[in-house]
Structure 1
Amino acid sequence: MEVTPLKVAVRGNPQVLGNTPEEILADLLELGFHAPKAGAGMEAYVAHLEQLLAQDHGIRIPAGIAPEERAERIVLGLVEAGQLDLLED
């Protein structure tokens, strides 16, 4: 699956995060955006975001999909939930 480059920003933060969804998730973790705890690794962070989307917003990410698609669905889920702003080029 080809992943579409994205540009997003955390609501209320002017910093633009862009490129691949995996890079966006890494940047969000670095910013501490919904981080489960200090020092959490990427897998724990991704699982935490999936749980947050499912519990708080009813957005479910299917199990068993490729990591790139999983990251893209999480980023787009955060946009749909109003947590991130999707920016135009």
Structure 2
Amino acid sequence: MKETIDGKRYNTDNLEVLASRDHRTSSNNYAGDTTLCRASNGVYLLWDDSNGQDCYFGDSLTLCGNPKIAIDGMRMTSEQEKRCVELGLIEIVG
């Protein structure tokens, strides 16, 4: 997906994926996910990717105002966890 935000063109194929969260319908069917991403210019973005199961949830790419708050409750791989620590988004405590 490509999106222009504040005069800059972003392509989800080129974004660094840091963490994500699934969305479910009221009947618990998978409806898509929200992914916290980082662009090459250091801007954090939230990418909503819908599969069409929920008419209130659609595809979008938006600026992320506070990635430290947005990342709460998101899942990540070990590599993503390490990167999020490097970026100062999370702290490993136990």
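Have a look at 1, 2 and say which one yields 27 for percent of Cα pairs over 23 Å apart, as calculated. Don't jump to the answer; show the numbers that get you there.
Working: 1: 14; 2: 27.
That value comes from structure 2.
Looking across 1, 2, the calculation of helix-only ellipticity at 222 nm (-39500 (n - 2.57) for each DSSP H run of 4 or more, over all residues; to 500) that yields -15000 traces back to 1. From which structure (1, 2) was relative contact order in percent (Cα under 8 Å, 6 or more apart) calculated, if the value obtained is 23? Going label by label, the one that fits is 2. Name the one structure among 1, 2 that distance in nm of label points 7 Å out along Cα→Cβ at positions 30 and 62 of 2.4 was derived from. For distance in nm of label points 7 Å out along Cα→Cβ at positions 30 and 62, the value 2.4 is produced by structure 2.
No lab work stands behind these numbers, since they all come straight from the coordinates. This is a predicted model, so every value here is computed, not measured. Cβ atoms are built from the backbone, for glycine too; each structure is taken alone.
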